[in-house]
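The next part holds the structures, each set out as structure tokens.
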Structure I
Amino acid sequence: MANQQAQLCELLMQRGDGNRYQLQGCVTERRKVWPLNLAVDDTAAYVTAVLRQELAQRQLTLLGQIVVGSGASSGWQVLAEVRSAPLEQLLATMLQESDNLYADNLLKTLGHVVAGSGSFAQGARALRQILAEQGIVLAPARLEDGSGLSRDNLLSAQQLAAVLRYLARHPQLASYRELPVAGQSGTLQYRRSLVKAPLRGAVQAKSGSLNGSRNLAGFITAASGKRYLFVLLLSGLTQEGLPEEEQNLSAQLTQFERQLLERLYREG
């Protein structure tokens, strides 16, 4: 019983004001170490803290208060302005490096542009509307963020395939051109299932994984020269256990993915 309770150990996180996070719970001794990345929840507090730090490092004394908000219409003088890279470049970074922060913020920006509110909810609503105009209805799918990190996201293989099919009909789009290539670029450059011939260079796709799931979706150019769309979603995977058990599961998944795509390559 004690061993079972140890395996069910939970680690919980609560977010507070001013980008403060509280962790509580426990982890088992054999639990695999995972990197923990925390998003900036309160951007106003973050920018204020960074600005105060920069002023202090330059020995500048702040006599007033830092006011967060637009001063464009209040007669304030603009001292500095920072613009992001072009959208095409941001999409390339997001897809090649699987940058979750870029993905989340691009969805929020879409919500701001379409509905005037930079939130996940408005961004997801705008995305649904745009796709619906192209004949792609994401129902009853659930979109909770832009990165896919939320376990509340629900999307079927058929729905994801519909989006990829649209991209294939519009190869000029950055979202299509910048997908990583097996063995050559981005997150697929060193993916074990794809680094060797004949899949190296033949697969252009986006990977995605959470603890318990492993996904790959995109396009493969078969030996015949024909180009096929594929969606591979694996879930319900158990990776907790002894190191040798985890390595064995990873090797099995890699072998399954490689054999499936190699068959498609040969017979397509």
Structure II
Amino acid sequence: MADRRFSATRLPGFATIAMLAFLALYIPILTLVVYSFNSEVTMGNWGSLTLDWYAKAWDNAEVKDATLRSLTIAGFAAVISTSLATMAALGTTRRRAFRGQTFIYVMINQPLMVPEIVTAVALLIFFASIKVATGYQGLGYLIAAHSAFCIPFAYLPIRARLEGMDLSLETAAADLYASSWQTFRRVTLPLLAPGIMAGAMLAFVISLDDVVITEFVKSGGQDTLPTYMLGQMRRALTPEVNAISSVLLALTVLLLTAFFLLTRKND
């Protein structure tokens, strides 16, 4: 008997539409990468292949400062958001269903549902009052803002990992008189480690690429790499910006590939 189940891939023109969608998505990115090797300053002219723009970006002190600041903020944000997301995932999966569980789930994932500009304005107002009261103007505000925004991105893969785990091993550990902490440390945590790593990498990428929240929360002299590039584009678009974008793209693709490898299910 023939399989009559519906499949979008069987519709007429599916392959053509899919190819056009992929071309629309990736041709602009490919163009950016290609022009990062262009020796000409003007984007409309093509000279010869060169690595000079990568060398200039490497020698640019402002780029180095912005890159180090971005990596610092993203690193702290990934650790903090992943720690909080792990506790939230354990609290919402390793227990019986309770009243208000859906509300808690919605609140954890609120940054995904609310436009980022709304979150940025709210954080600006909140942190502005703290700045006035304390006089502190450091990176702590950016780290706190990025951590709060990245929690749902870390929470989702960790929760998915927990829901897919077999409870029999934890039950066996309890039957062998292991305490709750021993069960978590020796059974749950090792099994959950791939999900935690995937959540941390996803949070790191989201923090590293963020522009909107950073623009609203940062103080003077606290440009991250994306906001530095935005400022350069407002003045003059040079292949140096293309080179920085290409490196940032390569790092993002590398981390997202690792995220995919960690979260895919074994047959």
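None of the figures in this text is laboratory data; all of them are computed from the coordinates on show. Computed from a predicted structure; not experimentally measured. Cβ atoms are built from the backbone, for glycine too; each structure is taken alone.
When distance in nm of label points 7 Å out along Cα→Cβ at positions 146 and 226 is calculated for each of structures I, II, structure I comes out greatest.
If Cα extents along the principal axes in Å is computed to be 71, 57, 38, which of I, II is the source? Label of the originating structure: I.
Highest-scoring entry among I, II, by distance in nm of label points 7 Å out along Cα→Cβ at positions 26 and 218, is I.
A value of 1.8 for distance in nm of label points 7 Å out along Cα→Cβ at positions 162 and 194, calculated from one of I, II, originates in structure II.
Here helix-only ellipticity at 222 nm (-39500 (n - 2.57) for each DSSP H run of 4 or more, over all residues; to 500) has been calculated and equals -12500, so which of I, II was it run on? The read-out comes from structure I. Taking mean count of other Cβ atoms within 10 Å over residues 58-65 as the measure, the highest value among I, II is held by II. When distance in nm of label points 7 Å out along Cα→Cβ at positions 10 and 234 is computed across structures I, II, the figure 5.4 traces back to II. Once relative contact order in percent (Cα under 8 Å, 6 or more apart) is computed for every structure in I, II, the highest value turns out to be that of II.
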